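Each structure below appears as structure tokens.
Laboratory data are not the source of any read-out in this text; all were calculated from the coordinates shown. What you are looking at is a predicted structure, and each value in this text was computed from that prediction instead of being measured. Cβ atoms are built from the backbone, for glycine too; each structure is taken alone.
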Structure P
Amino acid sequence: MIRAGLPNLAAMVQAKANGLKQAAAARMEGRPEAAAAAYLQVLALDPADASSLRGLYYLQIDASARQELLPQLRQLIEAAPPYALGLSLLAHWLRDDDPEAAMALNRRAARLDLPSWRLAAGSGGGLPEVLILGAPKSGTTSLAAYLAGHPRVWLHPLKELHFFDNHWQRGEAWYRAQFPALRSPGLLRLEATPDYLQNPETPQRMRALVPEARLIVLLREPLDRALSWLRHMHSLIGLAGDAGALLADEADRLEAMGRAERETLGWFRPNALSGSLYAEQLRRWQAAWPASQLLVLRFEDLALHPERVVHRCLAFLDLKREDLPAGRSYPAHNVGVVPSQPIDPALARRCREGVLAEALELWTAL
């Protein structure tokens, strides 16, 4: 939906593109408030612009800045036709000041795009049957979008909820409000939070709340993932520093740890190499979950053969590939925009033969 007001459509489209460029530049410069203002300018032109809504969701701004911008966001969302992503973002921004209103918006968003015959009566929510756990920068956004193309899969509008890692204290009622309550089985509800894989407490929390869920993990070549993560953090929050220097420092600190400490390691800034410690991460999940409920895949296979990987996931979920729309395409999602920086081959070898050796062996064997 694009609102009138500029001389012509081409000028409007160009204004949106300029606003998104301004937002991206402000994020890279570490100016989140300026980025938020630019995103809101785009939403004033098109309140359903998904890039701006998602940009605001992932933007790290403090509570006071969010409070200052909230009335503008609320006015834009409430004046537009209902849109699940917009309602979910508004709920996210309201969560601390008015949790009841936020949960009501979540429930509305969850039910918005579903036919009434699928929905249970009342305002109760549900729980997901499928979760994509990670790893970050390993194709989770693309895979979630591909699976959501199946008529029996419902993907949360925000994709990432971070309940089992960052928002556990909000409680089960909050999490249930994120998902539609269904009249009968037949639709699989999906969320995809790639940080779940690394969080040490998440396997047991998830096992307690959704013990029948099926879990999907995507792994990328460990050093490639680490470098992609650094580029992502540069574009997201303006992370400063040379990639080689950041990796060398993180490698030093990881090598100084004992094995037992690495086995329970969670977020470890800048979380490039740490986020690629797949062996330690997967051991925690395998200890808590049956192998029959855990599917581990390679990002590189998804990039090269997306249809083949999607079919494998559908088989894991007991869904028919024949129900996918005919002739569908598989474009990559959430592709990085920051150019890669070459690193010293000696440092690459040190990482692959050192802290990443077990992860590399695991990834190679998939």
Structure Q
Amino acid sequence: MQESRRYRRVNFTFADWVAHRSTSRYARHLSGIFQSRIFRGLLPTLLGVMSTAVSVGIYETLRDHHVFIPSDWPSLTVEANQAFNLTSFALSLLLVFRTNESYSRWLEARKAWSGILIRTRDLVRMTSVWFPDDPARKALIQRWAIAFVRCAMDHVREDCDLEPHLKRTLLEGEVAALMAAEHKPNFILRILTELIWQADLLEGQTVRLDETMSFFEEQIGTCERLLKTPIPLSYTRHTSRFLVLWLAFLPFSLWPACGWTSVPASGIISFLLLGIEEIGVQIEEPFGILPLEQICDTAEDEIRGKINDDMVKELVDTGLQKAADFNGALYNKSQANGRSKAKRYFAQ
């Protein structure tokens, strides 16, 4: 189950949304149950519940036919379903709260990383315009911005191979210093802050860039809080115990009404309920399933030259010149029209 988390790191495209909305999704999702990683992860537990149902069925069948088991032995089934009716509502509340809280954590993590990507773009945009005469400082800030995004992912993931990415961006000495740092994102923020404060900028520009550094710090803190603080463990343990015990006794209640059909019925009900709980557990720690690699790749591609600074400046300068020429021509034409109208007026 842990290994399968990497396959859920998906950034949707337009084609993905079309397939997601298609009514054929019902057949597609049902046909893929046995390939589902949730199903395969829960299979041992499902087999345990179904084994209980088979054991109940064998016992009751042998007892009814007086084979090996005397008829005066007690029945294992429970015909009164009040206990299940009373507890199913509480179980539903536990599962709903579990999944809602887990989704809130997942959404908060996604918003934090969306903010990191947006502010990284903003940082590159501002430095591209505000350091026209200091290309070395601008390039250095952009290189460390790439390293920051990569280190932020490494900070919340176990399976990152960080050093090869850094070697594509930083110098050998810079990589060594960064890898030796205990808190890599903070180390980079200190370097970026020093580069900003040493620059010859207006006060407002310096404050704006420093606010971006503070924003990065806040988002890293949010990620650390989500990573180190799960939903209260007592709640998670009690939900698991409640659910497993409820499903373990389910075959005893289903046998009188369903007979041998209770075996597949127990498996299906167990898959549905355990699946809800398993989804909540998987998204509770969101960084293993969020597409952080794609976010980092997007940031790196944009910083490395998706936008050509020289081209942007050339387009702006050319556009301003043409606008000035156009406005001048328009003004001259207007003046000529005015003089023509005046001549016609006095000629009358």
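Observations, loosely collected:
- Entry that produces -26500 once helix-only ellipticity at 222 nm (-39500 (n - 2.57) for each DSSP H run of 4 or more, over all residues; to 500) is calculated, selected from P, Q: Q
- Mean count of other Cβ atoms within 10 Å over residues 139-146 from the coordinates reads 19.9; which among P, Q: Q
- Looking across P, Q, the calculation of log10 I(q)/I(0) by the Debye sum over Cα atoms at q = 0.09, 0.14 Å⁻¹ that yields -0.73, -1.16 traces back to Q.
- For relative contact order in percent (Cα under 8 Å, 6 or more apart) computed as 17, the structure of P, Q it came from: P
- When distance in nm of label points 7 Å out along Cα→Cβ at positions 11 and 51 is computed for each of P, Q, the one that comes out at 4.5 is Q.
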